[in-house]
Structure P
Amino acid sequence: MKTMFYFRNLILGPALAAICFFAGQSAGDAGAAETAQSGKFTVLTYNVAGLPEGISQSHPLLFMKRIGPLLNGFDLVLTQEDFFYGKELKAGAEHPYYDGRSRAGILGDGLSRFSIFPLGEATHVPWEVCHGTLGYANDCLTPKGFSVAAHELAPGVEIDVYDLHMDAGGNRGDQEARDQQMAQLIAFMAERSAGKAVIVAGDWNISGKRERDRATLQRLLDEQGLVDSCRALNCGRERIDRILFRGNDNIKIKAVAYRVEAERFRTRLGLPLSDHKAVSVEFEWELKND
């Protein structure tokens, strides 16, 4: 009996010690999370050209299932034109939190998001104004618009994240539609996200070469206190796919790296997986001390 007791202790002792050790580590990790004061995260915006095959400017029937796994390299992913192949796109993504496109209209708004951060209920808002049904980029065939959800970067640290897709085209009517869409977005943000830290990303279809478009974007930057990450990091040529941000009285947010992810989202033969190039930004955040 003493021999059995000895071997039982010999075997169980280290096991119990290991259990206690890892339990202590888990508790310590949880405590660290509760007191997190800073961190980093990456955001990707990508128009995945998910219109039906033959209409899309890409080949989503073949490419969408390839895009999904490539999204796993980013903490927060905001996609546009996720209209027709959402299951294929989602199948390869491993993010624990997901919000799919709205089901409004024939194809929905095409806005989906993937996140490693817990997110609240997403709100999808269609544009009140668009330009072109049969022509002028056919924007009125789908509601487009924007979506927003609160993401929890750490316990007690939340940020409102917007994903949007504005009217396409350079026609005067297209530019006027984007101007009115921006006014709608500004009004919504002023009510929903007043005083909150914010990221706004997506396919803006705003060209820096057009004076009207420049004024439309600048209005948002000025009225909502947002910073264009491309400009903040002197990225060079501005793109229609943009990531904007702001902190608030409690959270400091800083863009530290900007990348056009052209090489990542290609086939083995070098073909782009969409007619847009994905854009990513790495952010640092820090709680402000009173």
Structure Q
Amino acid sequence: MVAFYPTRDYAYGAQISVDVRYDGATLVHSQFNTRPLPTLAQGFVSDSASVPLAGIQVEVPALGLTMTSNDDGNFDAGFGWPANRVMPPGTYRLYVNRHRANPKYGSVEHFLHIRDGELNSFGTARLPILDRTEPFRLVQSGDAAALLAKGDLTLDLSGASLTFPDAQDAGGVHAQLMSRSELGYRARVATPVDWGFVVTPSIGVSGPVGIDIRLPAFNESHAYVEQMADYGLLLAVDPASLQLVVAGVFEVDKVNNRIRTVGLVHVQRLDVIAFGRTRQAHQPLLQSYAQGELDITALIAALEAP
């Protein structure tokens, strides 16, 4: 029997040749391969103020992965895995605090892009801190006036069908006003987004939706409303890209300090309802959409034109 021990670590993805010689004769010649470069992933979970969150569940159902953030808010996968357990490359949906496993926070959903043999970084997932003074309110398909966020957000769902995470068409809903940095999703369009409502849980929607919002006060005043343009953009989460996209148009009611959707509303999910400002030059476009002269595709193309 012959045993040998390497003087240094092997490289990943290497082919090792072993020759055993005795008295000038080769007794054994063999080869073996070391494991390929491992595929790793890591990320960070914080609250909306960028404070690290520990004990938050992070799930990638397509890979059968459930991770938990550590005391520093970090989570990872692939480290210390055996050679026969590999994350296949691809793009996967990643859920943070799914179904509000930690009830103090909302949930967010993002994409995890896995490249083979690399350390893949998810980045930062920011969870909204839920206002515990605002209760969950019953919302159901067909509601003509669903009042949320202390009455600041009213949804007309009289012609809409809702699908909650438990596949029911009714359930408890929490909504609260948050700043742009707290919304948890990036905007696809280059338009200023100052605030929006985060809705928990994420609810699927089919059919027409009307949205009426009481504008928030700034320094305990609504004086800024008079300076607002007549129209603004409704932004909502696109389930395919997980980005905030243009979903309709708001008209500004400067007398009552409110905004209301006008024209068709293309909302597929209720999880973020945000208000986007546009340049004055774009106001005729928004008015044309409100009057039914443009469809949503033409509106977005015109807004994105150089």
Structure R
Amino acid sequence: MSDRTAEFPRLTKLVDDARGRTRLRVAVAYPCSADSLAAAIFARDDGLIEPVLVGPASRMRTLATHAKVRLNDVLLVDTADDPVVASRAAVALAASGEVAALMKGSQHTDELLTAVLARDASLRTGRRISHAFWFDLPSYHKPLMLTDAVVNIAPTVAEKADILANVLQLARRLGVALPKIAILSAIETVNPALASSLDAAILCKMADRGQIGGAAIVDGPLALDNALSAAAAETKGLASRVAGDPDVLMVHNLDVGNALYKSFVYAGQGECAGLILGARVPIILTSRADSQRARIASCALARMSIEEVAEVS
């Protein structure tokens, strides 16, 4: 990991906590770039995962030589040099229980998710899949999650309820007994002309009535300043148990989530890990622009998202 890790104590703790558990057996689908292959091997060397590399074996061996990483004792599942074929083969390993998680390689995200969501893949649950980022932000006093900034473009209220349920389950498995969730809008009052404020109000009432999968403190609509600053909320006369202390920020659509994620990383100098939730196994989804530290942290997040796995022999 980078020597800048010390700047992110909460991320360091996440990785350390994951390292203290048995390694997670992960099918890495089509790791046919130096970065994606090296990330899997570095996470292995860090004691986090036991990777199963799924793709064209000769190409992966050549990449490993160029990247100067060792594939000793790593299982390779040889497939055609085709990201779709490799993604399906990796998904089949997860469906059969041979691995406990999936990790995206160098294919396009939709190639992997299409394989995951195929009806014959047996990885669907009753919930819509969604993505959650976990942030270590220097300007914030605890880990902060953001959902959904990757998968769902313009989710409906019913889909947002699934997104909330997914991130609520993740928060609990990370040790947050009663997660505080801020549902974001441009304003902190309900305005029929602003869909994000209406959706937030509906979701809060659903949470009050136990319709999102468990206990949580959910408040919204909240503008971003009110969500992150208790002083801003007080100035506006807003009484909120979430203001200034959320564990999760939920956004209205992909545009907002993507902008907020990138602002946290590039302007806020934060670091993050990310997972796709709502399938039978966690899916480690990283971007070509992600740092090696973020890739390893995502593996740690996947390990912490699973309560127990069988020890790898």
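Work out which structure the value 52, 21, 17 belongs to, where semi-axes √(5λ) of the Cα gyration tensor in Å was derived from one of P, Q, R.
Considering all the candidates, the number was obtained from Q.
Using relative contact order in percent (Cα under 8 Å, 6 or more apart), single out the structure from P, Q, R with the greatest value.
Working: P: 19; Q: 12; R: 23.
Sorting by relative contact order in percent (Cα under 8 Å, 6 or more apart) in descending order puts R first.
Work out which structure the value 1.2 belongs to, where distance in nm of label points 7 Å out along Cα→Cβ at positions 245 and 269 was derived from one of P, Q, R.
Working: P: 3.8; Q: 1.2; R: 2.7.
Matching structure: Q.
Any read-out appearing in this document is the output of simple, stated calculations on the displayed coordinates, not a laboratory observation. On a predicted model such as this, the values are computed, not experimentally measured, just so you know. Cβ atoms are built from the backbone, for glycine too; each structure is taken alone.
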